[in-house]
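Okay, got some structures for you below.
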Structure I
Amino acid sequence: MMGKWYESAVFYHMYPLGMLGAPKHNDGGEVVHRLPELLPWADHVGELGCTAVYIGPLFESTSHGYDTRDYKSVDRRLGDNEDFKRFVDHCHEKGIRVVVDGVFNHTGREFHAFQDIQKNRERSPYCGWYQELSFQGDTCYHDGFWYKAWRNCFELANLNLRDGQVREYLFDVVRFWIREFGIDGIRLDCADCLDFDFMRDLRKATDAEKEDFWLMGEVIHGDYSRWTGEGLLHSVTNYELHKGLYSGHNDHNYFEIAHTIRRQFDAAGGIYKGRRLYSFVDNHDVDRIASKLNVKEHLPLVWMLLYTLPGIPSIYYGSEWGIEGRKEGANDDPLRPALNLEELQAEPPVKELPALLRKLGQLKKKSPCLTDGVYRELYLRNRQYAFARILDGSAVIVAVNCDDAPAQFEFPNPVGKNCCKDVFLGCEKSVECDKMTVSLDKNSGSIFLFE
């Protein structure tokens, strides 16, 4: 039986306000049609082997996209609703699913409900829409009332998701985006702040609207199984693995990565066994992976592990070419640059990465064991690591060496077959039925496919 599309997906993450060079502030002026510039990017996404796009934020907002003004309009700095329809249709024609940001924890101060409270105060019908609204207090904006805000950023007023009118309004928003644009899922911003009953009811609403609709939540800390339990979200962000992928290489300590995977997905006792978490090496909130790694030659190794360890892998736009970017204090702009697709394709900063990612995308598509296969650790030292993903007698074996010297090591043959394919060299390799020996150059890795 075929699984849901998102179980075997490879995502491409777009932050459109940044990648299209939109102004930092929305002045409410004329619509500027930047979204059509993303159509060639969708072609590029397909060529990389990605099967889904996560794009957002898209809702009409005031600045960075998470201070929503209008939940049913595309941000005028990007274009209009028709522009986004064409983008979704173009992606769907290429077999690429589209997932958008759902910013439901808070609104901006220019959202109609908040502005009605500013105008009508206690007489506003929206007084129940915001958390801990009190006309006995004040904020830095001197509205003459206080409200709970996300991390005390008072430009982001927390919605009261236990209010029936708020819930029904947001469920109507989701139905609108499904029916109007044909989106395939929503990434829930600040899911670790959302009300659990709200998420359960959202799951019911989306299941009723579209059977294979995907709900993924942004969760940084905590027990991810709380958000991915029965009737809740399908997936959440795996920040724990994200941390291990870069620090395990920077510290030359593959034990950190292996321990994380053992803890999360071990067949015997992994706490997230059977769940499919959303994996990434960077995103719009954290430094680019090319800036995080102390040794640039480790970039291919990080990507190899992202695609082959348990999880749903994701590429953040631009990182397929190894571009750099670091946060500057609270300023995220360096992580979200405007990029020229043609220039990067012609002169990528790290030339071998796009071809590697295309190869990994092809492997992911043709190898069900990278989606459903059991994880088995085969060899582990500080600077060498090998594991298998095994399904119905087939296997993908990954071996990596983050040392500045070549390495040779031996481990058990997990499937007992004496012939496999070297994925990167494209040739057959004979092995013993009970063991395998691999030789790796410094800072390199190999992948072997047993079919």
Structure II
Amino acid sequence: MNKNPFYNQNELSDEGGGNLDTPFGNVDRQNQELSRKIKYLKNSELAMLNILEDVRELEKSLKEERDRDQAIISSIGEGLIVIDRDYKIALMNERAKELLGVSFEEAMGQNAKDIIKMYRGEEILPDKERPVEIMFKTGEPVKVILEDNFYYQTISKKKFPIILTTAPLWGRGLIGAVVVFQDITEEKALSDSRNNFISVASHQLRTPLTSIRWYAEMLINGDGGKLNKNQNEFTNQIYSAALKLNETVNLLLAISRLEGKKMEMKLAETNLEFFVKDIIKGLKPLIKYKKIKVNVLFDKNLPKKINVDASILNQIFTNLLSNSINYTDDRGQIEITIRKEDNNIVWSIRDDGIGVPDDQKSMIFNKFFRANNAVAKIPNGTGLGLTLVKALLERLGGKVGFESPIGWINKKGIEEKKGTMFWFTTPIA
């Protein structure tokens, strides 16, 4: 070590590689280190200020987005609840609080099953049949409509009819559900009044209609004396009109019972081939009169027998086949196909008849609706048959649809687009 205080400056390096154990060397090194630290702190301070500014901007943006979302949720006219996979309530809007009679603070973190009890009619709904439970199992939205006859009961024992939609909430997997529901007390009352009116009116009509039919039959059979040509024609018109009105009344009663959930199903083992052939046999006179060719195809994988309410299935199949016969011209053709697909029987009835106009397809299952070309061909239809078919299939757990026009190969081997194919499914019980 150089003990001379007047050491050679060239012996020191700027990077501290020389001998700096002199008093001046230590001070210089400390000053350099301090400068570096000050510069680092200033840079760090600037970076932190930038980060804090970004955080404040992000908080402001998130708050604005949260406030906007909250405003949207609050403005929804229906009740809205968000629950997690454990059924704990995470969010609800003002309408939900109002309908359920609870505050968010009371409901937050509570099990939704404890806050809301669900009923189908007068019976409490089992947990496995709750829409949210079904949605959690399938991952698909679930809808409840007026005809399902569902009710909510609050913790204050208030009970009211509802419609609702349950949608999945996705994050890292299915993390919860969004439930949007509506109090339909007024709509339910109107629906019940309408169904009661139809039921009462129909029952009241049946007795006089039966009398009209009986007396008309007696007159036609000559029980009241011989009729002249005009009298016989008028009496037959009365009898025909009574039969048509009786058919309309029966259709209205059937639809009313279905909509009121008052139709009981009676499942029984049914042989498919015998069932189809028996219905065709019953319609044979009209098929023969119009010289229509009917071809039936049974899939080789079909079970010979299924458990089904044969009476309901008879109404569905007879209605659709009758329509095909009625709206197919003389010497036309009808093809019936019955096949198995997964756990369903798929029935299809295709004809080369008048078809369904494109601009009226969406209304074909509406009550009392008849397409223009159908009215032109058969003026006195009821417009209730397809409505009944759809309602009956929903009761059986099946579906119905149609295509029009469809492809037919003519005698020259050329495909023509005409006619209609109605199809429906029935589950294999």
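What follows draws every value from the coordinates through simple rules; no lab data is involved. Just so it is clear, the model here is predicted, and its values are computed rather than measured. Cβ atoms are built from the backbone, for glycine too; each structure is taken alone.
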Who wins on distance in nm of label points 7 Å out along Cα→Cβ at positions 178 and 234 among I, II, i.e. which is largest? II
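Could you tell me which structure in I, II was used to calculate helix-only ellipticity at 222 nm (-39500 (n - 2.57) for each DSSP H run of 4 or more, over all residues; to 500) as -8500? Before the final figure, lay out the partial values.
Numbers: I: -8500; II: -15000.
Considering all the candidates, the number was obtained from I.
For which of the structures I, II does the calculation of mean count of other Cβ atoms within 10 Å over residues 90-97 return 16.6?
Answer by label: I.
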Taking relative contact order in percent (Cα under 8 Å, 6 or more apart) as the quantity of interest, name the structure among I, II where it is greatest. I
If Rg and Dmax of the Cα atoms in Å comes out at 23.1, 79 when worked out from the coordinates, which of I, II was used? I
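Once distance in nm of label points 7 Å out along Cα→Cβ at positions 290 and 330 is calculated for all of I, II, which comes out largest? Each step should come with its number before you reach the end.
Values: I: 2.9; II: 1.3.
The structure with the largest value is I.
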